[in-house]
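Please go over the structures that come below.
Bear in mind these aren't lab numbers, they're just calculated from the coordinates by the rules spelled out. Every value quoted in this text rests on a predicted model; they were computed, and no experiment measured them. Cβ atoms are built from the backbone, for glycine too; each structure is taken alone.
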Structure I
Amino acid sequence: MAQSDFSLVQRIYELESSLSERLMRLSYGDKVQYTYDPIQYASVPHCNYLHMFCSPKPASLMLLGMNPGPWGMAQTGVPFGHVGVVRDWLGVTGEVRKPCNEHPNRTVLGFSCHRSEVSGGRLWSLLKLLCCNNPSVLAKSIFLHNYCPLLYLTSTGTNVTPADLKAAYRRPLESLCDASLHDVVSLLGVTDILAVGNYACNGARRAVAQLPVKVCTN
């Protein structure tokens, strides 16, 4: 990898890591009892993903999700990260540590996890079709990213999305995520964002309001 490619990956990861650390310091109310930060505990596969999708240069199209799912990125460190696809098709692996505070029913097993998210499986089937089942073609065509890098869980292990948070807790999150997304998009030279769902779409529109970037949703 060229020095410039390494520097780009490092700068992206610094933006993501800074965001996740600041989000971890926020309060989310009694509803959120567990917070997972795969940018930190799955940093090795996440950075391996960044190297793959940013060399020799990142794609101008970003596929933007809302936040990690418990059986996707929370396990692999890769956005939309279906375990089997990330490991066996993309060839992205690496050590996945444990989150600081782990729910007993939402354990992080990394690439040994046998569970997957149905929506993630459908998405990857479509992406494989569009890139003629060639991961190298995919890496040159699209950059996968999440608006918010953290996973939130209730005391029972139920997923809490950023959209589920009360406004008093959601707005500080959105302020940080909007600013970070603006910086990531600017750094990568993204020209188009395809957002998965209305929440991610609205966040993207706020973040790039002053940039020449088109935003649409699925």
Structure II
Amino acid sequence: MEFRAFLKNTYLFGHLQDNELEELEQNSTEVFFARGETIYKQDSFATHALYLLKGHASVYTEIQNYQRIIKIIKPGWFIGLMSVFSMEKHLFSARAVENCVVRMIDKTTLSSLLSRNSEFSLKFIKELSLLGSSLIYYLALQNTKNVRGRIAEILLHLSENIFKSPTFPLMFTRKELGAIANTSTETAIRIINDFKREKLIEIENNVITILNIELLRKAVILG
């Protein structure tokens, strides 16, 4: 994958000059992670800014051997960005949900570029703000919705924000879906089967299609 060409088409990096993009390219390394492989572990040192070029990744917290997925990262977003400049170690862990290509950018280089380019800095701050807002929304969702509402919200989020389509691959196991919704695997399976029986969704060959988006939204509201 041509790194500079990819960045040119992104909101965050698209306005950078060629020499700035070259600086990022020369001070970064492209790494492949297979599906299920750990990208970084909670409490490991945050030495690089990790930018996802291909595939999807999950960010999760580990508490007493229990993993709780708190964020799905799509291509064109940083993974674990909040830890890079605020502390030495990662607050969470990250895993490749499918085969991923990640660009590991030297954080000193990135920091230097931010200090020299005010427009880039403002866009970077906006990215951090969006990340923080999404985490706060996720926590609010967990505390105010029942499990049916949480799983409906997850399916809508994947459809509308991650894949931009009513049909999308089911990247997660039922166990991982339960971890995102903060519930047991058995409960996640039961609710998915309820949605199928009620004709809200269909699943075929590990691909989900939302059949009735209005009823799925209603499940979120009632949840």
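To which of I, II does the computed value -0.69, -1.13 (log10 I(q)/I(0) by the Debye sum over Cα atoms at q = 0.12, 0.16 Å⁻¹) belong? Walk me through the numbers before you get to the answer.
Numbers: I: -0.58, -1.10; II: -0.69, -1.13.
Comparing all candidates, it corresponds to II.
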Checklist entry - distance in nm of label points 7 Å out along Cα→Cβ at positions 61 and 205 was computed and gave 2.2; which structure, I, II, did it come from? => result I
Checklist entry - From I, II, which structure was relative contact order in percent (Cα under 8 Å, 6 or more apart) = 19 calculated on? => result II
